[in-house]
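Multiple structures are listed underneath, in structure tokens.
Coordinate-derived values only; no laboratory data. These numbers were taken from a predicted model, which means no experiment stands behind them. Cβ atoms are built from the backbone, for glycine too; each structure is taken alone.
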Structure I
Amino acid sequence: MGNNEVSVEREIAAPMDEVWQALTDLESMPLVLSGVDAVEVLTPGPFGVGTRWRETRRMFGKSATEEMWVTACDTPERYVAEADNAGMHYVSEFRLTERAPGRTAVRMTFSAQPQAGGKLPLLTRLLSGLGARAVAKAIARDLADVAASVERRTA
């Protein structure tokens with residue numbers, strides 16, 4: 001894990017295709033992820049490279065809206081979403097691996113890098129030291145929410 005990167009992995013008791021569907025169903029995201037208040041899908045069509053959306057979520061007690069877009073997509077194994085805000089470039093990568101029939105490991109990696117001329121905002125400082133634990137906790141909560149949703153449907 002680099003200075004500006006946090007990774008969290010969770011095993012989910014569900015087939016990979018169902019986990020993928022939960023992770024890429026943008027319109028249902030506010031119903032699945034407790035930290036997400038709203039999602040506005042900006043591009044028509046199926047989820048893939050070029051898909052764009054605005055996501056409003058609560059983090060560190062504040063509400064923030066980010067416009068995100070998919071830059072890589074290997075269905076149903078991996079996707080990468082990126083965002084730019086306040087001089088920072090953010091990358092979120094989801095990797096799915098089948099561990100056993102009906103069991104899927106999901107690894108989410110989040111990184112933040114200053115853009116050319118960008119200053120180091122609070123989130124970047126948070127990703128080193130104690131703040132990395134808070135970011136990891138938020139990612140773990142998202143993955144737990146996905147697991148609860150998918151496992152409830154497959155039970």
Structure II
Amino acid sequence: MSDYIFTQLRFIRANTLRDVVDVNDKMSEIIPVGSNNNIKWNLGHIYLIQERFAFYFTKENMLLPELFIESFRPGTKPHSKGKIEVGFSEIIQLLEGQVDRVESTFKNRLKEKTNESYTTSKGLHLSTVEEFLSFCLYHEGMHYEKVKVIKKLLTT
């Protein structure tokens with residue numbers, strides 16, 4: 001897989017961002033009937049998890065604005081705390097720059113063992129930079145699909 005993982009990360013991120021280019025802050029906060037979350041939460045969650053999986057487990061500096069963990073960690077829901085205080089445009093800007101930061105930090109470190117391993121909620125064990133980044137592809141793809149479904153519900 002090697003450096004191709006960065007191509008894949010760019011591919012999924014470009015698709016995620018392309019599909020929300022016409023979404024505004026107000027639309028991003030609407031939770032459709034039958035959904036637990038909104039577009040803003042899914043995008044913030046994508047950013048948070050990739051930030052943690054790329055930087056936290058390797059003891060690198062994370063770029064996490066205040067309220068990100070509280071607002072977007074697994075198990076949170078936007079309506080449980082009221083309005084998400086993080087701006088939609090801020091989330092988009094962070095997402096736009098994240099893959100570049102990941103690649104510049106880890107381009108020659110993919111096989112490196114992380115400082116601690118992690119087992120996902122589905123039982124997958126992660127212990128190298130490449131394994132964590134590979135899981136980010138799955139994770140973002142899953143939430144990208146949720147964003148597309150929510151957007152379709154809001155625009156039809």
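A compact table of results
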{"read-out": "Structure responsible for -8500, with helix-only ellipticity at 222 nm (-39500 (n - 2.57) for each DSSP H run of 4 or more, over all residues; to 500) calculated and labels I, II on offer", "value": "I"}
{"read-out": "Ranking I, II by relative contact order in percent (Cα under 8 Å, 6 or more apart), the structure that comes out highest", "value": "II"}
{"read-out": "Mean count of other Cβ atoms within 10 Å over residues 21-28 derived as 13.9 - corresponding label from I, II", "value": "II"}
